[in-house]
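Laboratory data are not the source of any read-out in this text; all were calculated from the coordinates shown. This one's a predicted model, so the numbers in the text were calculated from it and none came from an experiment. Cβ atoms are built from the backbone, for glycine too; each structure is taken alone.
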Structure I
Amino acid sequence: MNKRLSGNLIIIGGAEDKEGRKEILKKVCECIKKEEDDLVIATIATEYPKEAEEKYRKAFGELGILNIDILDISDREDAFKDDNVAMIKDASLIFFTGGDQLRITSLIGGSPVYDALKEVAVNGIYIVGTSAGASVMSDTMIVQGDDEDSPRKCTLKMAPGLGLIKDVIIDQHFAQRGRIGRLLTGIAQNPEVLGIGIDENTAIIVEKNGMIEVIGEGAVYFVDGSKITYTNVSELKSDEILSMHNVILHVLTENNKFDLIKKMPFEEEKTSYENNTKENI
């Protein structure tokens, strides 16, 4: 397994279709045996867990999932309960709903539930997250930032995430809420990190080998700052606009693939390989 990844992930940009064709949720269901396996819906991020439970029980039930459990952790004490730990360990797939990503990390971080989550991820079960449940997947997550604004230091606040995928920053509801500015700010602060912005009703499937596939109706934006030649991020006052040179942006749509390790789309990687082969002939 690649050191960037703890396991298999499906990361959704939020507002996935739950009532129509449910294409993304169908993909989620394909990861398990519908009539045998246990799907756990983790409503930790939301302050309205019953409403979230009702929506996803209905959606997954309509897609043929028979065994659905709810992981509802509303305080730190819940994250230490043996029943909740056992639920994680017995799960075939864990689905994190939207809400507030800080609720997830503050409620389960450092707990037996979190330890169990890391254990099952390493063992290869799929961990799925939408909206806040998407942002929390990375080791560093965006917790606050202005939408529809130019990149500025003050547009972004970050915190430690769950660390299921490393050296990336994930943002969701991306085009719909105009979040390119805050993602660029995150990349300027550490160009080693790859920025991934995911549109609504769009997702990435991240395999353990580092290959990413895009699914859904929107786009996914990969922002690579590793080749940045200049940025004024260390010189700025908090409200000044950021300047960055030589940022690489890849925009991928459904069925496109991206190599997380090499930081390039699969077709670009293929073309690069073909060119190198021709040069060596």
Structure II
Amino acid sequence: MIIKIIGGAAFIIIILIVIYTYTLILAQKLPFNSPADFLKKSAQDNNQKTVVCVGNSITHGRVSYNYVNILSDLLSDHGYHFTNAGINGNLAYNVVKRLDAIIKCDPDYVTVLIGTNDANASLSKKNSSRYMKDMALPEIPNAEFFRKNVKELISQLKRRTNAKIAILSLPPIGEEIKHIAWQRTKEYSDIIQGIAEADNIDYLPLHETITEYILLEDHRPKLSYDNGFRWIMIKGIFSHFLLGTSFDKISANNGFLILTDFLHLNSRGAKMTADLIEKWILK
């Protein structure tokens, strides 16, 4: 009897491990229009302008509504090809380390949306330690570390490409305007704006656009970042990939207007992002 119970428990554990691993594989799958995919194609349409969207999971679009796909739907018939250079979990440091593949795409336009993980890492020692381990960071992630890497990122893009460059301010972490998580994204967005002005590149006010919308809606979120953002995020990822729950449904269940799980965007947030980029490209 005991052997049967142990065997049954072991079987359940194995099944759970398989489900967990399968979900992670799905969540981390590269976009079909990644730089690697772009570079593998032997012949690109020379009449199309190449737009590379650089970022983290918000750009990657596997655990967040995919704003790059929105842009592609809007502009691919107007002479623009969109390459998705977003990677889950990336901080600005990680993007600098993989710039070669982005630059090889010989982009005409580059958009940069990076810093949510940098801001999140700075909110607690626990967050910082996890990011340092998972993303192989050489030092503690703080505002100065972020500033240094964004400046290097922009410097290399300017030096090694002829692309027009735009950098976006950050979507908030959570939807509590007075919470330190929201305020931290505002602080990091101010750093981004300062770099954009100093380096004479275009600045797209995503943080400001979302803030204005939240204030107009007089929104009171039902979940706080302090309730355990990581559990809410993991729960949403499993719900999406295993149960087929849409990002908008996850967002509604969590009581958000723009976000799904404190860090990622629903379709409204993705559309706001795409609208800013579309207007910049077409101006």
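With helix-only ellipticity at 222 nm (-39500 (n - 2.57) for each DSSP H run of 4 or more, over all residues; to 500) derived from the coordinates and found to be -17500, which of I, II does the value describe? Only structure II yields this read-out.
Have a look at I, II and say which one yields 24.0 for mean count of other Cβ atoms within 10 Å over residues 182-189, as calculated. Only structure I yields this read-out. Structures I, II were shown, and Rg and Dmax of the Cα atoms in Å at 19.0, 65 was computed from I. For the structures shown (I, II), FRET efficiency 1/(1 + (r/R0)^6) of positions 94 and 246 (r between Cβ atoms, R0 = 25 Å, to 0.05) is largest in II.
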